[in-house]
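Asker: Following are the structures in question.
Read the figures in this text as sums done on the coordinates, not as results from a lab. Please read all numbers here as calculations on a predicted model, not as lab measurements. Cβ atoms are built from the backbone, for glycine too; each structure is taken alone.
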Structure 1
Amino acid sequence: MSEFDKPLEECGIIGVFAPNEDVARMAFFGLYALQHRGQEAAGIAVSDGRTMRLHKEVGLVAQVFHPEHLAQLEGHYAIGHTRYSTTGSSNRRNAQPFMVETFHGPLAVAHNGNLVNASELRQQVLQRGVGLSSSSDSEVMTMMLAGAEGDTWEERIQNTMPYWHGAYSLVILTRSQVFAVRDPWGFRPLSVGRLPSGGHAAASETGALRTLGCDEIREVKPGEIVTLSNTVLRFRQGLPPQPNLARCIFEHIYFSRPDSFWDGLRVHQVRQRLGEELAREAPTEADVVVPVPDSSLPAAIGYARASGIPYNEGFTKNRYIARTFIQPTDSLRKQGIALKFNALEENLRGQRVIMIDDSIVRGNTAGPLVKLVRGAGAREVHVRITCPPIAHPCYMGVDMGTYDEMIAHKHTLDEIRDYIGADSLHFLSVEGMMRALGRREGYCNACFSGVYPIEIDRAHVKTGFEKAIAG
C-alpha cells in the first residue's frame, strides 16, 4: 500500500572509494540510510581495479542484499542505487546500477533524476546500432558514456554532459575510479565527504555520509565532476552552472531526511520554519496542533511554537506497511488509511484540531485522515499544508502524477476543503515557503506555478520507453 497522496520518491545514490575497506558493506549501509528515497529496487557495483562485479534486484535494500552477496563484491571502489521509477516502470530490467563493458574497460552508472530529452537521446543511441535492455533513461546515459570521445573518463563525462537536458545526479564507476556528477541546474542533491579511513564517499544526502562517518562534507556544485580516487578528491567543472539554479524544493518539504543538509540548510529547521510561516498566514482558534507523521512533525512543532497552541501527537503510524510487496486482501484494502494510521483518541476527543501535513496531491489520503480525526471525537479539524497547491506535473524526476490526477489542478480551495471534509484548509503560499528557506530564488517551483526551468515535452510520461518497446 503506497502513499497515494504524496509525491513519490526519487532515487538514492552512493559512491565510495575506500582502499583496504569492505566497500560493498559501506555502500550497503549508505543505501540503507537512503532507503526512504526509493523502495522498488536496489543494486551495488564494485571494482577491485581489475574486475567489476554487480548485484541488483527488485526489493528493499535489506531484501536484495544478504551477507553472501556482499562477500562476492570485493574491491576498493563501489557505487549503489535504491530506486523509485521515474522514467521506466518498476521491474528488474530497470534496476540500477547499469553496467557495461566498453573499449576503455568496464563502466557502471547510477542515476537520480530524469532527462526531459530522454526519448530523443534513446532514438539516437538506437540509430547507432546500440542495443538497449531497459526502458530507463539511465541506461541511455550509460551507453552514451560508453561511446563518448575523450582520452580520460573525466573528458568523456564532460563531453557527454551537454547532451543531457534535465535532472541528473550521478555516481559513475570505472575500473579504478568513482565519479560524482551533478547537472548544471542543481535539481537533485549530491554531496561528498571524507571517510575516517582516508577515502571518500558521495551520496544523495548528507545523512547517509554521516552514517558512514564522513566529515569535511560539501555539496557537489551544479555542473561539477568530482573524482574519488588515490585518497584525494579532484574537481572539474564539466559545465558552467545555469544562471538560474533549480534545486528541488521538495527535498526540504518532504523527501530528505530531517538530519540532512540541502543548500547549506538543515532540513529539520526548514520544516519548522514552514510551520511557523503557516501559523502566521493561517491562524485559527484551536486546542491542539497535530502532525501527520513523519515529515510533518517539525512543521507542527513550528506551527505550535508560533501560534502558542499546544503540540501533541494525534496519530500512530505503521512505518512498514508502505514497504511491503505483499498486497492486502480485499477486506483489508477497504480499511484504507487504517492500515497505515491509527488515531490517538485521548489526544483528540473534544478538541479543535489543527492537522499539519506536507502536501496534498490527489486528495485521497487527506480525506480519510480528517475522517479518522473526527471519528476520534474531534470537534473541528483545520488542515494546514506546508507547501502551495501542487497543480502541475514534475518532469525532473519526481512522480507527482498527471494533471488529471491532481486535485489542485481541477478544483478550487473551497472544493478541496469540502472534498476532504475539513472545517478549514490553507496551503502555504510560495512567498511564505521561500521565506522559510531564507531564499528568493535558486529553487524549482514548477509543480506549483507551471513555469518550468527548462523546456519540456508535456506529452512525456515516465513509461514512454515501455510503450515503445511494447510496439
Structure 2
Amino acid sequence: MAFFGLFALQHRGQESAGIAAANGKNVVVHADMGLVTQIFREPDFYPLAGDMAIGHTRYSTTGTSELCNAQPLLVDGHYGQIAVANNGNIINALQLKEQLQDEWNCSFSSTTDTEVIGYMLANSTGSTWAERVFQCMRQLEGAYSIVAQTKDTLIAARDPLGIRPLCLGKLNGGWVVASESCALDHLGAEYLRELEPGEVITIDANGLHTETWSGRTGRRSLCVFELIYFARPDSVMDGHLVHLVRQQLGAQLAREHPVEADLVIGIPDSSTAAAVGYAQESGIPFSEGLVKNRYVGRTFIEPEQRLRDLGVRQKFNPLVEVIQGKRLVVVDDSIVRGTTTPHVVSLLRKGGAKEVHMRVCAPPIKHPCFMGVDMASRDELLAANKTLAEIRTLVNADSLGYLSVEGLLKVVGGTDGGFCDACFTGNYPVPVQLELTKFSLDHGVQGSD
C-alpha cells in the first residue's frame, strides 16, 4: 500500500524514495536513490513486514541529493526507534542541530533537516506523542508536513500555518495520510479531509487520536505554488479540485492578457488545464501542439541546472501539421529560471508557428522560496533580474503576459483563504534570512531554500 501511495506521489520528488514498516517490535527501512519503481522489487518488501508503514519521495530543499538523505530516516532516542519523513523546509535547522549536538550529544548521519526533526522528537518530553510533537512545534520554524512511526504508533503532523499539504483518508477499517488526495484515490481509500494547520494525528492499536496545537494563530499560509504547479490536477487541495483551479487561472489570464490568435496550446502536463481555461474564456480553439515524452521527469525539480537543461531537450516535440502557419497562445504554469521557455518557443517556431504569444498563469517569480520549494537563489530567478520586455526578448516571444498577483488571489481565494505567495511578493509567512542556501547542513551555513 505504501509503495502504490508513493507511486501516485512520484511527481513530488524524483531523487530518492523509501518506506519504513513497523510490526510492533521494531522498525525496518528500505530507501535508495532513484524512482519508486527502480528502488523497490518484490524481494525488497519481505523485510518490510507489519501492519503500518510510512513512505517518502524526495525532492531536495535541504541537503544534497545523496543516499544519506533518502527518507524515511531512522533515529534512536528515549522512546526507541522512530522513522521520520518530511515535506517542507526547516529554516532554523542549523541552530536546532547544534542545540541537539550540545544538549543531547546527537550524532547526525545525514545533511537534511528531517534528521533534525527526528532527533527532536526522539528526545522530547511529554506523556503522549502529540505533546512531544507540540514541544517540537514551539521550536521549529518554517514549513513541514511530517509522518513518523515508532514500533507501534503512526504520527502525522502539519505545521501551524499549513504551508505544505497533508490529508487524511480511511481504508479497510484503517487510516491513511498523504500529501495529496490522489494517493488515496489510487489505493481505493475514502478521502475524509485535510489536516488542520498545527494538527497532530496519532494512530495506534486504540485507533486514531487528533489534537491541535494551542499555539497556532489561526492564520493559514498554504503554498499557492501547490495549486499552480506542484500538486497533481486530480488532487483536492484547500477544498478545491486542482484541475478546476488551474482552469480558472487560465480564464483569468485570458481576461488580463487577451490577444488575437488561431490556437491556444499548453505546455504539457501542468499547464494543460490552464490552457483549456484560457481557450474557453477567449473563444480561441484549444489544441495540443506539443507532445511530451512521459518518461522524462519534471525538469523543474531536478537538483542540478545541467540535468534540467538535458531534460528539457528530451522532453517535448511539436505537432508540426497542427501549428504550422498558426498564431499561437502558449500557456505555461510559471517561468522560474527560464530554462524551458526559450527552448519551447524555438521548437514551435521551427515547427512553423507564425506567432508565439506566451501567457503565464503565475505572477513573475522574484523571490526565492524558503518553505519547501527549491526555487533557486535570487540571482537565478529570471523575473528578479530582468524586465518584462527583457524576458520577452530572451524567450523570443511575440508577446508575454503574466497573471497578476491580484488575479491569482481572486481565483484561489478559497473557502478558507490564506496562502503563501512570497515567491511573487516577498511577503514571507515567517521571518527568513535571504542569504540562506539549501546546503546549510553540509557546510555549516545557516538555513535552506
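Asker: Here Cα extents along the principal axes in Å, for residues 28-67 alone has been calculated and equals 33, 17, 17, so which of 1, 2 was it run on?
Answerer: 1
Asker: Kindly point out which one of 1, 2 the value 40, 27, 14 was derived from, the read-out being Cα extents along the principal axes in Å, for residues 220-291 alone.
Answerer: Going through each structure in turn, the value belongs to 2.
Asker: Could you figure out which one of 1, 2 the value 4.2 for distance in nm of label points 7 Å out along Cα→Cβ at positions 132 and 252 was computed from?
Answerer: 2
Asker: Which structure, out of 1, 2, was mean count of other Cβ atoms within 10 Å over residues 36-43 calculated from, if the result is 24.5?
Answerer: 1
Asker: Also, I was wondering about something else. Distance in nm of label points 7 Å out along Cα→Cβ at positions 396 and 420 computed as 2.5: which structure among 1, 2?
Answerer: Details: 1: 2.5; 2: 3.7.
Answer for the origin of the read-out: 1.
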